[in-house]
Structure I
Amino acid sequence: MILSHHFFNGYYSKLILLLLVLQANTAYPQNFLSGEIQSCSNQFVSIYRMKGEKRYLIDSVATDENGKFRYELPSALQPGMLLLLDEKGKKLKFVYDRHDIQFSLEDMDRLQTIQFIGSDENEIWFRYLKLRDESNLKLKLLGQLLDAYPQQTAYYKRSEKEYNNLQNNYLSFIKRVNKHHGNSYVYSLIRTDFPTVVPVQRKLTDKKEFLIEHFLDSVDFTDTLLLNSDILTKKMVDFVALFQRDELTINEVQIEFNKALDQILVRAAEKESMYIFVLEFFIEGFTEMGLSTVTDYLSGLPHYKTDCLTQETMLKIEKLVEPFRNVQIGAIAPPINCNLLDGKPFSLNQVNSKSTIIVFWSVHCPFCLELLPKLKTLKLQHPEIEIVSIIVGKQRDDVEMFIKQEKLDWFHVFDGLNWKSPITDAYKVYGTPTLFLLNEKHQIIAKPMTFQELDTIIKN
């Protein structure tokens, strides 16, 4: 039998129609965020999606005279945390798991009055937050008492019993959520956020070691939906903070932080999108803190598995870390081509000295104003050293007055672009003062955190 041209046209038309129907049936249903905030009548509230600590605006919606609003959420919106922000900057976070969210609230300052209508995820989440905050406070106070009192006393035993009851109550709640909502997004958030249960009998030093060993046990680093909230980032920051001790110097603290990051990154490396997120999060954070030993470590891509990454992902990671590699110890300092404060052109290439100090400073920074006279004394003691100061600011009058008053006789680079300067960007500078020490080849040999550290390096 010979099939006609019309048969094929009709057949393909029906096939296309069937595919469209199937696609429509598999699309996610439309969901709404509806609320009543009595204290927010006749104003705009903004709705954001979360990505770690960052937030991205979805839309703004107007409330009526009763503070009511209804917003149709984008169909492509992934499960995650939603942030609601009123005109006064007050915040309210929700768990979104592709279900409608409907709530009522008296005041943004009184979140305990919130009520949900048909949003199980948020009912569970807010119950968990209440239990967590109440339990953590009591556990902290009881833990301090148990550390101070002898174990043989009756008071210790009563406190120990109450401590264990609180922890068991905590664990029972988690088990109930797991039993009834084990596959839900809210359970993933609670499991990640849930604090590590520490046995009460352990000594203080043992408790710290126990926490470090088990703090990340409940975190699933292959669950990339965790990135759509700030729960994972807070967990990671709290873990890194466990490695800080008061008696450590700033350099010793950075070495300890690297140990913490190593434990995080070896877990994150199992999922490339997770690894990129974690790497970027910590590079940005530690750069802003000025902890260059940590950013140098991260730019080395620890636990980076090239064999299981796509070419596109590899290029993305390399693009992320390349600017930091350009200013890590051992790298040739990025070029500086700009006018000096007096208007004369300047290039770092024209500096020919055994050692060069590059200092980023601002006239509005009290630490900078304390540092610069010390650099002046250092230069008098070591005339073979050249100093190049990069002035971070927009106004030159106060700068010129200070330089003239202190008689700072070295190169002063000024472009008036403040923090938008390509020089601060090239050197990944986010705070002042920031120091770089170069050798005669303009190779970065140190990034001292303090003048004392710089002075010690030069003397040795």
Structure II
Amino acid sequence: MATQNIREEATEVVVIGAGMAGLTAATTLAPAAEVVVLESTDRTGGRVETVRQGDYWINLGTQFTEGTGTLIDALERHNIEMGSLAGKSIALHLNGSTVDTSNPLALMFRTRMTMMDRIGLAIVGARILSAAPFLESQSRFAQRVRARLESRLASYLLNGVRSELAATIVRSWSAQWMGCDPEETAAAQFVYSVGIALTDPEKVPNFSLPSGGNQTLTDVLTEDLGARIRRNAVVHTVRRDGDGVVVDYLDGDRPARLRARRAIVTTPADITERIIPDLPQQYRNAFNDITYGRYVVVGFFTDEVGPQRWDKYFGISAPQLSFQAVFNHAAALRTGDDRKPGGALACFAGGGKADALLDLPDEEIVSRFRNDLLTVLPELEDKLGEGILRRHRRVVPFWAPGRRKTLPTLRDPLGTIYLAGDYQLDVPSLADAATSGERSAQAVLASLGRSR
């Protein structure tokens, strides 16, 4: 960046990015240090985005908010109402019928499929269920199981399976939970995500938390930070400079330079690698080992009246359609007999299906999703609102076999530059982004001799 006409200023800590990690880092820092947040777009929240209509909301970005840790602490601290998925389940729509997956017998015998399909699905399910209990245990045997899963593609689940339908279902699960295909990701992350959904649905992160959608929290954190956040601030470089840092960026269309004692960089892997020019090679290697899932999302507000058969589902898996899942954002509101009119649904396509959709015209994508949604829920004919479309080319981080071993490198600071993001923890999620941001902020405060 040319040095002429650059506006220069200084602060104690600069946070790059105003997604969940950046907002959490900044709000952790703010009571004890002067902080500035630089956000490249005109909105905060990163991949968190919610649209609202009346009593309902649709999360068009990240769907899930986990039930423990930094994220929930922030919700409780700000007195944000939280819902519950207790008693709700996932359904599978296959060959024209919809079956509750919480009942394995019904899934196997009421779903329309051939005997070969049933055998294939049983093999896949058995492999997932046999591995899932070892993903959180610290026993030596569990560690060996995890190491084996980390060394294999998730597609190993299909070894010896002759059913194309079973393969379609596995690809659908991978796409809807991680935004990638099983031929791309290591088995450990796949088994963890899908295994919990199958073995203990109540542990599945509640996408209806907080009430009003995930953006409720990012809006509150944004309000807390106020003028500390600078939108449309596109960072070019973050460099170590003696015992501090120098950040060159465009403030709108005006060159600016911000000097700080510390920086926390919360941008996605590829952006972080680009804006830190003196990044050591081991860090570059670790960032290059991260791949991101892709999604296409279309949300629909609905105007049905009275109880509906899908009220008990928080999601419907639909592996044979243009999207792979329908998330029912109103599920947590369906308690008791007082069922308000209307609803909110989000249709998701991930992985290879998303790749095939990303560059199509908006109206083509919305039309495909609308038509397929009506094959799942024909009761919504003439009751679907306008489709609200979002394309996400970079969402959930995942790793190919053997690549996650470089991850610990990214948990260490680069002198005065600290890193944060959902890629830092074992199972990437919105909660992990918040936890990572908080931990980096605490480390920065400790380095400055401060405590919150």
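Tell me which structure, out of I, II, gives 1.7 once distance in nm of label points 7 Å out along Cα→Cβ at positions 141 and 173 is calculated. Walk me through the intermediate numbers first.
On the way: I: 1.7; II: 2.2.
Source structure for this number: I.
Supply the structure label, taken from I, II, corresponding to helix-only ellipticity at 222 nm (-39500 (n - 2.57) for each DSSP H run of 4 or more, over all residues; to 500) with the calculated value -15000.
Values: I: -15000; II: -10000.
Answer by label: I.
For Cα Rg over 2.2 N^0.38 Å, which of the structures I, II scores highest?
Working: I: 1.28; II: 1.01.
Top value of Cα Rg over 2.2 N^0.38 Å goes to structure I.
Given a value of 2.4 for distance in nm of label points 7 Å out along Cα→Cβ at positions 333 and 429, calculated from one of I, II, which structure does it belong to?
Details: I: 1.0; II: 2.4.
Value 2.4 for distance in nm of label points 7 Å out along Cα→Cβ at positions 333 and 429 corresponds to II out of I, II.
Out of I, II, which has the highest value for relative contact order in percent (Cα under 8 Å, 6 or more apart)?
Numbers: I: 10; II: 26.
If we compare relative contact order in percent (Cα under 8 Å, 6 or more apart) over I, II, the biggest value is for II.
Can you spot which of I, II the value 23, 11, 8 was calculated from, given it is semi-axes √(5λ) of the Cα gyration tensor in Å, for residues 189-244 alone? Before the final figure, lay out the partial values.
Working: I: 23, 11, 8; II: 36, 21, 10.
The read-out comes from structure I.
Tell me which of I, II gives 0.75 when you compute FRET efficiency 1/(1 + (r/R0)^6) of positions 229 and 421 (r between Cβ atoms, R0 = 41 Å, to 0.05). Could you put the intermediate results ahead of the total?
Details: I: 0.75; II: 1.00.
Traced to structure I.
Quick note: the coordinates plus some simple rules give every number you see, no bench work behind them. The model shown is predicted, which means the values in this text are computed figures rather than measured ones. Cβ atoms are built from the backbone, for glycine too; each structure is taken alone.
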